[in-house]
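Structures follow.
All of the numbers you see were taken from the coordinates with simple rules; none came from a lab. This structure is a prediction, so every number in the text was calculated from the model and none was measured. Cβ atoms are built from the backbone, for glycine too; each structure is taken alone.
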Structure I
Amino acid sequence: MSKTTGSGSKSVHKAIRLLRVLSTDMPEAGVRELARKIEMPKSTVHRLLAALEEEGLVEHDSRTNLYRLSFEIVALAGSALRNSDVRRVALPFMTELAARWNETVDLDVLRGAHIIIIEQIPGQHILNTGGTFAARLPAHCTSTGKVLLAYAGPEYVKAHLPEKLERYSDNTITSRDELLKELALIREQGYARAWGEYESFVHALGVPIRGRTGEVIAAMSVSGLAARIEGEMATEMIASLQRTATEISARVGYVDPSQH
């Protein structure tokens with residue numbers, strides 16, 4: 001490897017570290033703050049930010065002198081998410097479920113302590129629920145997040161989530177130990193509930209989707225106002241979600257060993 005190639009590779013890695021800090025730790029920051037966060041000289045950070053801004057990946061607010069991710073990089077991420085196999089397979093099934101219940105149906109993946117919405121079919125009620133495509137939401141208080149954490153395993157949870165979890169409503173589980181107990185139950189029953197844990201007025205149900213080798217690669221949920229998803233309706237939705245997730249998993253390539 002030439003010196004030039006090696007230097008270029010290091011610059012790319014440094015630029016990626018900058019983007020990750022802006023995307024996970026803070027929505028916007030100045031040169032000094034970023035330099036301290038990733039332990040680089042301010043001159044290096046400033047040079048990298050200038051290059052990223054020139055390519056349209058970050059934006060600079062001249063009023064506050066802060067940098068943030070641009071819509072261009074969000075669009076690139078969205079393109080990658082929309083091109084995933086599981087998304088393409090799941091989309092018609094999600095559309096059917098949303099039409100049946102008039103509630104929001106999401107498909108999510110796990111990244112660290114958060115979920116990312118890779119597809120969403122909004123409900124048709126006037127009073128509707130739902131996030132935003134490619135949005136990042138906390139995993140510990142969402143139905144799909146709890147499903148994905150449950151199947152990721154206790155060691156993953158301990159590595160990515162703190163002992164004290166952030167509270168979003170009165171129903172949020174804020175103890176990692178308590179969350180681990182619920183995740184064990186989720187693995188046993190095959191689905192998760194989030195009853196007003198992220199937003200106090202929203203109920204959500206989530207189920208796992210498996211890939212070719214049997215690992216859980218995504219989770220699908222239905223969510224709506226608490227008054228609409230409860231009792232017998234919730235029980236019916238769970239059964240329907242599980243049947244649909246089984247079909248999606250099979251289409252992705254998963255072969256259930258219990259069926260052979």
Structure II
Amino acid sequence: MDLFQSLVLGVIQGITEWLPISSQGQVMVLAMRVFGLTVQESVSHSLFLHVGTLAAATVYFRHEIRELLAWKDPKLARFLFVTLLATGVTAVPSLLLLKKLALNTRLVMPVIGFFLVATGLLELFAHLGRHGFFTKKNAVLLGLAQGFSVLPGISRSGTTTSVLLLEGFKPEQAFRLSFLLSIPTVAAAEVLFGAAEGFVPDPNIWLGVLASFTVGYASIGVLLKFAERINFGWWCVGFGAFYLLISVL
């Protein structure tokens with residue numbers, strides 16, 4: 001990967017991370033189809049670029065994090081903790097499936113397309129909930145859904161906000177909870193992936209990480225408000241259908 005490719009991928013990560021359209025899936029498709037990277041390289045780089053947006057989210061939500069660490073909202077803290085535990089139940093087998101997927105180049109595009117369509121359909125039906133409470137049941141459902149977002153094409157923000165909306169949380173609350181939860185989740189995923197793969201990043205990828213942090217921090221507030229007002233279900237379905245068409249052709 002050269003510096004230009006790293007910069008472009010970092011910018012795409014910094015923007016798409018805050019939108020429910022699977023940043024990992026979009027970065028992987030760009031890396032494979034435009035820059036000619038292998039599937040394994042695309043998976044590794046797309047996951048590592050999350051370090052930048054993880055740092056951006058940590059800085060952006062620093063006040064909420066400080067309050068959680070000070071135990072000012074025990075109910076929310078327990079809710080996020082149970083959600084994180086439940087995430088591991090589906091995240092670990094999803095990571096193993098991702099490793100197998102990376103070995104089969106022909107399956108990558110149709111899988112990303114299929115999961116994007118599935119995520120989009122979930123988002124389209126996500127406004128049917130009626131009650132929003134910090135219950136253990138809601139936390140477990142949220143965590144189990146989030147674990148599947150390890151797979152490219154399944155949007156972490158799209159899946160988690162959809163589950164929260166189905167459980168009756170308001171859009172603004174759903175998105176803030178989703179991204180607050182992303183901080184420990186992505187951090188754990190990076191550690192888990194690094195331990196499993198022994199991943200040594202390409203030196204050029206650090207420019208992409210810096211770009212994803214800079215663009216991510218600059219855009220998070222605007223894009224979160226944008227995402228709250230628009231149902232991105234049709235966007236996911238459209239991207240997914242397009243990728244499925246490419247894979248067929």
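Across the set I, II, FRET efficiency 1/(1 + (r/R0)^6) of positions 42 and 146 (r between Cβ atoms, R0 = 35 Å, to 0.05) reaches its highest value in structure II. Match the computed value 1.8 of distance in nm of label points 7 Å out along Cα→Cβ at positions 58 and 98 to one of the structures I, II, and report its label. Structure of origin is II.
With respect to relative contact order in percent (Cα under 8 Å, 6 or more apart), the largest value across structures I, II is given by II.
Given a value of 23.9 for mean count of other Cβ atoms within 10 Å over residues 50-57, calculated from one of I, II, which structure does it belong to? Checking each candidate, the match is II.
Work out which structure the value 37, 21, 19 belongs to, where semi-axes √(5λ) of the Cα gyration tensor in Å was derived from one of I, II. Only one of I, II returns 37, 21, 19 for semi-axes √(5λ) of the Cα gyration tensor in Å, namely I.
I, II: which one has helix-only ellipticity at 222 nm (-39500 (n - 2.57) for each DSSP H run of 4 or more, over all residues; to 500), as calculated, at -15000? Source structure: I. Source structure of the calculated read-out (mean count of other Cβ atoms within 10 Å over residues 10-17, 13.4) within I, II: I.
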